[in-house]
Structure I
């Protein structure tokens, strides 16, 4: 185990991809990307990042914790809004450098700081080689 986090270092490529040991690969910035979806509907709610402490707290508490890159602090999702994310299932990708949380959301079920259910409330619409944003 590394002194900076409670996870063991990755072993061989075969161990990383086929083994049963959780050995997440955090980026040079100390973060791992996390995609979060609604456990019931599959709706994409948000994409955030976790450092080792947030990942460990998520495992320990069963609630989603993230690292706020804008505030540079640990962030317990819903601690102030009441929209706590209870983890139903957690998955890690093949090379253990991205996470997927399936969650139940408390409160009004929103996840975005704008008050919307999902952070993905705008579409990128492309025409004539140009792009614009559209709601819906």
Structure II
């Protein structure tokens, strides 16, 4: 799921402030603490090989975030894809992998324990210990 700012409904719209809110943007009710994360990805970076060995070889942790710059493609276990561009909010549900189409920077919020385990797995793949 992705959402451009221009397409979000304004709940408050005055000359001094605009508050936009998209309801139903993913469910975090079964997760505990969230972590705030910045990611910088070079063009053509594909994290898929680093997820091998996880359930369905995909990240099973949901993420909510915002693309600061660049364009990313999230691919899902059902074969669908979402392309998210700079200036868009996103929700990546469990069962995804991500590829940077060009140099990209994002801000994400993730269930901290679940995502820490994914990042540890990816780090072990990078250093050859997994």
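Structural remarks
- Among I, II, structure where FRET efficiency 1/(1 + (r/R0)^6) of positions 55 and 103 (r between Cβ atoms, R0 = 30 Å, to 0.05) as derived comes to 1.00: I
- At a computed 20 (relative contact order in percent (Cα under 8 Å, 6 or more apart)), which of I, II: I
- When Rg and Dmax of the Cα atoms in Å is computed across structures I, II, the figure 16.5, 53 traces back to I.
- Structure (I, II) behind the derived value 39, 31, 21 of Cα extents along the principal axes in Å, for residues 15-86 alone: I
- Computed 0.90 for FRET efficiency 1/(1 + (r/R0)^6) of positions 95 and 119 (r between Cβ atoms, R0 = 25 Å, to 0.05) - originating structure among I, II: II
- Among I, II, which structure scores highest (criterion: distance in nm of label points 7 Å out along Cα→Cβ at positions 39 and 63): I
Since every read-out is calculated from the coordinates, none of them should be taken as a lab result. Only a predicted model underlies this, so the values are computations on that prediction, with no experimental measurement involved. Cβ atoms are built from the backbone, for glycine too; each structure is taken alone.
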